[in-house]
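A.B. asks: Below you'll find the structures, each written out as structure tokens.
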Structure 1
Amino acid sequence: MESVNISRDVVVYSSLINWVVLVEAMNFFNKMVGQGISADVVTYNSLIHGFCQLDFWKEATRIFNHMVGHSISPDIGTFTSLKPTSVTYSTLVGALCQTGRVRTAQKLFKDMQVRGLSPDLHAYSVLLAGLCKNGHIEEAICLFESVKSTELESNIEVVSILINGMCRAGKLREARKQFDELSKKGLVPDVVTYNIMINGLCK
């Protein structure tokens, strides 16, 4: 019983030491940034790895978002540290697409599948929205069609994202076709879908 308590104490103290070291590392990071020194991918990877070691995935993802938001491209070390789940991948793909790094997002999406993680519908919708937003409508259409080869079934949100992308790209005929086929798929358009079509036709 005593050895168990000692073992637990070691784990607790080790975690506290790691946390204190990480807090100090963050202080150095903030000081560096405050002095106008730009962090590089090595800096960010160190922080991400530190948070992941303590299972602070939310903080690790926040550091990742900060990294891509400052135009620092993640490398293999970044993703090795994160050991992401399907949800984490979706978050990272979304963050990359928000900053226009669609190619990196696509590579990450493929890496997710290579690692044996099957993208869920949310993961598909995030990448689909990113492709549409950044003007890659043909690739968005291909991605949408690829969902059919999975066991997933598109919902109204996913189809609305594609319709919106088509309207923004001037493909009104294709958007109208997708809209007209909703009933065949057992989907009912909502106010978002109708607004997309109305806005697209009025431009």
Structure 2
Amino acid sequence: MMNEQLAYENAIMQDAIRYVKEAGKLIMDLINMPLHIQEKKNHSDLVTEVDVRSEQLLRGRITRDYPMHWILSEETDGGREDSHHTLLDPPAGYGWIIDPIDGTINFIHTLAHFAISVGIVRDGVPICGVVYNPVTNELYSGRKQGGAFLNGHPLQVGTEQELSQALLATGFQAIDWKPNSVVVEQIGRMTGIVRSVRIMGAASLDLCLVASGG
């Protein structure tokens, strides 16, 4: 039974890799086209038709190949009041948590730091994930107890032991992008303690850089 489960979950991960590459190709085909941009919570929380089309592609592939799995997605579900509750108390079985373009503002401003992010959980426990930057063709993948990889090569975290040696990466939720927010206060507290601070605008890629020793 365990071997069957491992084989099944390996197949899920390989399909997730295929799906994000397809979504990446779609994004790159549309990247230079005029964008229709809509605000969600405020002028810093944006969505484009490319986000929506990327999500539609991912949802279509998942529901076709895994009709019994549930899906939680940034653009369709992210604004629902119960979406956070779904993450805290997820349904049983397998689920896909997807962001069709993590770093939409970077995408809009043609900064090459955005990605398609897909995570898969079983009974609420993460089992694997894939993050793909279609501009740089960097594909990060990882499995629980199976290691993490960049384009098939194993990743290794850094060896820094002190905050003074660390490069701090952070970011803002749309509701926090305002003067005197908690995040601004926290950055201020770290000023002069860490080596420096970066706000790059795509949390999934930031975490992958941490896993890479950045």
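All of the numbers you see were taken from the coordinates with simple rules; none came from a lab. Please read these numbers as outputs of a predicted model, since none were measured by experiment. Cβ atoms are built from the backbone, for glycine too; each structure is taken alone.
A.B. asks: So if we calculate mean count of other Cβ atoms within 10 Å over residues 86-93 for every structure here (1, 2), which label has the highest result?
C.D. replies: Details: 1: 20.8; 2: 12.1.
Checked 1, 2; max of mean count of other Cβ atoms within 10 Å over residues 86-93 sits with 1.
A.B. asks: Figure out for me which of the structures 1, 2 the number 0.75 belongs to, where FRET efficiency 1/(1 + (r/R0)^6) of positions 118 and 134 (r between Cβ atoms, R0 = 30 Å, to 0.05) was derived from the coordinates.
C.D. replies: Numbers: 1: 0.75; 2: 1.00.
The read-out was computed on structure 1.
A.B. asks: Here relative contact order in percent (Cα under 8 Å, 6 or more apart) was calculated and came to 12; which of the structures 1, 2 was it taken from? Write down the numbers at each step before the final one.
C.D. replies: Values: 1: 12; 2: 17.
That value comes from structure 1.
A.B. asks: Continuing with the same structure: Comparing percent of Cα pairs over 28 Å apart across 1, 2, which is largest? Walk me through the intermediate numbers first.
C.D. replies: Values: 1: 43; 2: 33.
Going through 1, 2 one by one, percent of Cα pairs over 28 Å apart peaks for structure 1.
A.B. asks: A value of -23500 was derived for helix-only ellipticity at 222 nm (-39500 (n - 2.57) for each DSSP H run of 4 or more, over all residues; to 500); which structure in 1, 2 was it taken from? If you can, show how the numbers build up before the last one.
C.D. replies: Values: 1: -23500; 2: -11500.
The read-out comes from structure 1.
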